[in-house]
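A.B. asks: Heads up, there are several structures right after this.
Bear in mind that the values in this text are calculations on the coordinates, not laboratory data. What you see is a predicted model; the values in this text were computed from it and never measured. Cβ atoms are built from the backbone, for glycine too; each structure is taken alone.
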Structure P
Amino acid sequence: MPTRDVEMYHSSYIFMWLLTVVTFIIFGYGIYSRYKLWKIGVPEDRKDTASFGRFISNTFGHVRLLRDAYPGIMHLFILWGFIVLAIGTASLVVHTDFGIEIFNGPYYLGLSLFLDIFGLLAIIGIGMAMWRRYVTKPDRLDNKPDDAISLVLILAILVTGFVLEGLRIVFTNDPWAGWTPVGAAIASLFGGAEPGTLKSIHAVFWYTHMLLTFGFIAYIPYSKLAHIIYGALNQYLAKGKAAQSLMPLDLENEELEQFGVAEIQQFTWKQLMDGDACIRCGRCQDNCPAHLTGKPLSPKNFTQNLKNHLTEVGPLLLNKKDDEEISKPMVPEVVKDDEVWACTTCGSCEEQCPMFVEHVPKMVDLRRNLVMMESHFPQEAQLAFRGMENNGNPWNIGWKSRAEWADDLEITQLGEDQNVEYLYWPGCSGAFDNRNKKVATAVVNLFKKAGVSFGILGLEEKCCGDSARRLGNEYLYQMLAQENVENLNGYGVKKIITSCPHCLNTLKNEYPQFGGNYEVIHHSEFLSNLVSQGKLQPQKSIEAACTYHDSCYLGRYNEIYAEPRAIVGSIPGLKMTEMERNKEKGFCCGAGGGRMWLEEHGERINMNRTEQALATGSNLIVTACPFCLTMLEDGTKAKDVVDDVKTKDLAEILWESVQ
């Protein structure tokens with residue numbers, strides 16, 4: 001090699017290593033800067049919920065992203081394009097810089113083909129992203145300069161890489177060019193060029209490619225591209241179903257001066273990291289019932305506003321500067337009051353988020369501060385709170401009438417006889433709401449027909465506290481929970497059947513926080529098993545076109561989808577049509593998160609869901625939740641179709657068919 005070429009090689013080599021060092025210093029500083037901001041938050045241990053399997057399936061397999069085919073495939077092309085290209089680059093570095101000759105023979109040929117294929121797929125993916133973002137422009141996307149910079153930067157790296165490959169093929173007259181079809185096609189464009197010209201072009205593209213690549217790496221922590229790191233970390237550390245079991249407050253800690261979240265640093269470090277994991281894809285708001293009915297809440301904007309506020313005041317908090325911005329209250333300065341109370345805690349935002357951002361616990365934490373520290377909450381909530389505190393139910397009906405629904409049913413009460421296998425927990429709706437008393441009665445009749453050994457608590461049952469907790473009144477929730485747990489444990493209860501998905505979730509997933517560990521079953525699961533075992537045999541034909549509405553707390557919260565549909569399928573005459581939004585994408589009835597007790601302004605969520613049900617052409621709406629039953633029946637009344645379209649619980653239609 002001529003002396004001039006040797007000097008140029010060494011200069012390039014030194015330049016590369018200096019560029020590498022500088023790049024990773026910039027990269028590392030960016031990551032560390034965000035890490036310091038997260039550490040402003042309250043410590044939280046995520047070891048018990050971390051999942052390597054979830055990380056693999058969602059980071060590399062794109063399980064959640066692929067639920068929406070176009071963006072899922074688009075992103076999968078880009079990701080795996082870069083993974084394969086990274087493997088190729090690493091192989092070349094090992095071969096040339098470390099002297100380990102692996103980049104030859106069959107491995108070289110096979111990898112060359114894969115590099116071309118996956119590099120081309122990555123370019124196709126970028127093209128799909130540009131088309132979607134700047135041509136079709138779905139409402140859920142908001143375009144920022146960072147989005148364009150990221151896409152153009154990636155595209156430029158891919159294109160310059162292919163040009164370099166084409167130039168290499170021309171220079172070396174590569175006899176194996178057929179294994180690099182894209183590179184060979186580009187090489188044909190330079191076939192007639194002079195060697196000197198080719199050398200100059202190669203130098204320009206080589207330095208351009210290197211600068212773009214290292215610029216890309218350095219840019220990652222300061223851009224949307226940071227989700228490559230933070231998103232993957234979030235997928236690993238997520239709870240999976242964060243809304244299912246909220247973190248309790250230590251109300252016995254006399255040194256605790258703050259309940260809930262009033263300022264940004266009162267969120268946990270993991271809750272603060274959520275903002276950096278969010279990719280602004282908008283899937284959350286596309287599936288948020290509050291947002292879709294014109295409420296001011298957008299889960300995406302909520303997450304981004306928290307992130308922006310952390311970026312703004314975080315450095316001040318780190319430097320402990322006496323600045324008014326540090327004490328800015330989250331509500332209403334960062335999150336509007338109406339946003340906080342619009343949430344139904346349906347969990348759809350969390351279920352759809354490919355980065356596993358946890359929205360609901362943050363919303364409840366804000367409510368906890370408003371309720372327990374500031375006594376600032378919708379007036380209607382006070383009536384429900386008072387009822388739960390004084391009479392053990394949100395209707396505020398006298399507690400002495402709780403067991404009247406069962407007066408004529410001859411049901412064993414545990415206070416008289418504890419020798420039963422199951423405790424039936426009708427919940428406040430089954431005990432006090434006239435419509436849902438019929439459901440509880442149907443359940444009891446089915447149990448008796450199947451020979452189930454069961455009893456009830458009667459007057460000793462109190463509200464499970466779900467509405468209190470999700471409205472932010474943690475004190476009231478814990479009071480109810482502890483009293484219920486004491487009664488249940490006192491009777492040695494091991495198995496509970498409940499008709500309310502809210503009771504199901506609370507008893508099953510949240511009472512263990514207070515020493516209440518039970519096998520909790522929803523009546524749809526239990527009845528489905530009785531049918532499959534032949535203990536209940538639907539015989540009477542019910543000629544109806546029906547649709548089934550998935551309760552959020554039964555479906556998304558506890559993944560009970562098959563059993564209710566199995567019951568519907570077992571009843572002769574019933575013909576079921578699914579609503580467009582069903583199962584994981586089911587639409588909330590509007591009553592969750594304590595909103596059963598609050599006024600709703602503007603377009604009503606239950607009306608929207610009722611219209612979705614009516615669009616199937618069904619004359620029977622079936623559900624398995626007392627709140628949903630009430631909200632959907634109210635919807636048919638408001639649409640003036642209540643005489644033609646009936647709304648019933650699964651237990652009611654099963655009892656009709658079994659009799």
Structure Q
Amino acid sequence: MRKRTVRSRLTVALVAGVVSCVVVVGAVAQSKNAYIGKLEGPEVVTDPAKFPKTFKEAPQLAALVKAGKLPPVAERIGQDPLVLKPLKEIGKYGGTWRAGFTGPADFWNGFRCCSGPDHLMFWDYTGDKVVPNLAKGLEMQDGGKTWLLHLRRGMKWSDGKPFTADDFVFWYEDIYKNKDLVPTPSSAMAINGKQGSIEKVDTHTVRYRFPEPYFMFPDVLAGSTELAGQMWGYRALGGFAPAHYMKQFLPKYAGQAELDKKAKDAKFDSWVRLFVAQNDWARNPDLPVLSPWKTATPINTPTWTLERNPYSVFVDTAGNQLPYIDKVVLTLAENLEVLNLRAIAGEYDYASRHVDLGKLPVFIENQQKGNYKVHLDPGDYCDLIIKFNLNYDADPEIGKWFNTADFRRALSLGIDRAQINETFWLGTGTPGSVVPADHNKYNPGPQYRKLWSTLDVKKANEMLDKIGLSKKDAEGYRMRADGKGRLRIEIMTLGGQFVQYTQISEMIREQWKKIGIDLRVQEVERSLALKRTAANEQQLGAWNNDGSEHLFTFPLHVFPFEVDAVASSGPLYARWFQSGGTQGKEPEPRMKELMDKWRKAFGVPEKERIQLGKEVWKIAAEEVYIIGVVGQAPAAMGVRVVKNSMGNIPARMYNSPDGKTPGISRPATFFWKN
């Protein structure tokens with residue numbers, strides 16, 4: 001009863017806030033920059049001369065050292081710590097960071113805030129430059145065919161065991177090459193479709209060999225690719241794994257019979273399912289990790305709790321082992337509305353994931369009452385896209401139209417982006433196609449922003465008539481060409497996510513009536529969406545293309561790249577691409593050309609890579625495999641609500657999943673001022 005009363009009270013406050021904030025909406029619409037600060041962030045210190053000489057630790061860890069339950073901090077960190085220069089000041093230890101999450105499929109939530117990030121290389125705070133991270137350095141040899149990765153001496157897993165080259169060889173030989181675990185090789189481990197290999201040079205040196213030059217390799221290790229560490233452990237990918245722990249879940253080491261029994265006892269249908277569950281950073285509290293915080297209570301519970309890693313290799317310039325904050329507690333919110341109401345009420349300390357831009361006036365109105373500050377972090381991408389599943393085959397008629405370029409273009413021309421921008425983005429967005437912001441180095445030119453992406457109902461109707469959809473029923477909807485009644489198509493939307501995908505899709509449904517298209521909107525939960533996409537059951541899918549501004553390290557919203565993405569423009573094409581043509585379905589020529597250009601860019605110098613990137617975006621915009629609606633706004637992870645007492649918070653962050661925002665701003669350096 002109390003919960004319902006609290007929620008009712010918050011709902012009343014929300015409605016009142018909306019009514020009282022019309023002036024704020026107008027101000028935000030007129031000036032995107034009203035709440036956008038200067039891009040800033042902490043820095044990685046790479047000069048050993050500037051490393052701290054002595055080290056300190058959190059009080060509870062010092063107590064464990066004193067009790068003989070932990071080695072001294074210097075031993076836990078090793079000889080080559082990862083030194084971060086905090087944005088503003090050296091912080092204080094202690095406290096809990098409270099936030100929300102939406103369920104077991106919301107694993108990106110924890111990866112973004114708490115994983116470090118634990119990539120071997122990573123981006124600096126601008127999102128443009130690759131810097132050392134878990135690895136001390138990366139060295140190119142043999143004209144780019146060979147890369148030496150130098151590890152940090154003395155670095156340890158969270159259970160105190162050494163992190164060495166053996167963990168890379170173990171992953172490559174025993175996990176990656178095991179077809180039961182990884183049936184389709186990763187494109188991240190290949191150049192021009194040809195797979196590379198991993199070797200041990202010595203304890204702290206790993207050698208990657210490729211058959212052709214792989215100039216993009218530093219970016220691949222920095223980005224959220226399948227070599228990005230333990231975030232991909234649940235798919236047996238990531239580039240390395242804790243050999244000393246994970247060997248017990250492999251038949252080679254544990255014995256098939258013993259492992260089958262272990263899987264059955266744990267209620268898994270196979271040892272493979274058991275293995276990936278045990279290698280899941282978000283689900284298994286016993287998994288040794290390299291992140292500043294580690295899972296204490298898993299994501300499939302109402303409270304996902306992460307606690308400090310006593311063996312964290314991250315330190316500040318004063319020698320304080322990071323993180324400063326003891327614990328991160330993510331509390332389950334049953335839907336997007338509840339999560340936002342809690343944030344408005346000041347119940348979260350730092351919130352940006354799933355925070356609704358449409359409620360920005362209410363957030364601004366409640367800043368003082370909630371003791372928080374609102375920041376806006378626009379992305380360089382599209383906040384709402386609509387993906388056509390080019391492989392949809394459950395209904396051949398629909399599949400035919402999805403694979404007709406003028407059908408896709410006509411539907412794009414039938415969207416009133418200005419109306420959507422004013423209603424859901426408060427006028428802060430940029431209507432247009434899927435291409436990234438004009439200042440992005442891969443942007444193909446200003447004309448591609450509007451290509452097939454401006455409202456033209458007359459032209460859309462003419463195009464649909466011309467391709468064979470001229471017959472309409474009594475209500476004005478177009479009839480199927482096969483004589484089986486009205487042409488109905490369905491869009492899959494997700495609740496509890498960044499943008500009001502369902503409500504926006506309902507508006508598009510109304511807009512498409514003017515071009516005779518009957519759109520059905522179906523909202524599903526994220527886990528179910530992943531399953532439906534992988535099973536090729538999705539028709540249209542609403543999502544965003546965040547990360548696509550890093551075209552080559554986060555391409556899954558540019559072309560069919562990942563089989564089990566939230567929404568896909570072709571899961572069978574993705575399987576074909578990832579398998580080098582041995583599985584799935586070969587794409588049509590124009591899509592294949594796009595894929596070829598993308599793949600070629602990994603083995604050429606930057607100037608040629610940039611040109612290839614522009615050509616990839618040209619094809620994407622011309623063919624409209626994915627409709628861009630509105631973007632370059634703070635709608636996806638860009639409305640940031642932060643308690644006034646939290647320190648080292650940037651005025652503006654680079655907003656991208658490839659930068660794991662806020663990970664790119666190093667949350668391990670956030671702290672409580674009092």
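A.B. asks: Taking -8000 as the value of helix-only ellipticity at 222 nm (-39500 (n - 2.57) for each DSSP H run of 4 or more, over all residues; to 500) derived from one of the structures shown (P, Q), identify that structure. Spell out each step's value before the answer.
C.D. replies: Values: P: -16500; Q: -8000.
Source structure: Q.
A.B. asks: If you don't mind, another one. Which of P, Q yields 0.10 for FRET efficiency 1/(1 + (r/R0)^6) of positions 348 and 420 (r between Cβ atoms, R0 = 25 Å, to 0.05), as computed?
C.D. replies: Details: P: 0.10; Q: 0.35.
That value comes from structure P.
A.B. asks: Once mean count of other Cβ atoms within 10 Å over residues 412-419 is calculated for all of P, Q, which comes out largest? Intermediate results must be reported in sequence, preceding the final value.
C.D. replies: Values: P: 13.5; Q: 21.5.
Largest one: structure Q.
A.B. asks: Consider the structures P, Q: one of them gives 82, 59, 53 for Cα extents along the principal axes in Å as calculated from the coordinates. Say which.
C.D. replies: This figure was derived from Q.
A.B. asks: Please state which of the structures P, Q yields 1, 6, 11, 13, 14, 13, 11, 10, 8, 6, 4, 2, 1, 0, 0 when P(r) over Cα pairs in 5 Å bins from 0, in percent, for residues 228-451 alone is computed from it.
C.D. replies: Attributed to the structure labelled P.
A.B. asks: Quick one: relative contact order in percent (Cα under 8 Å, 6 or more apart) came out at 20 when computed from one of P, Q, so which one is it? It would help to have the intermediate numbers written out before the result.
C.D. replies: Values: P: 12; Q: 20.
The read-out comes from structure Q.
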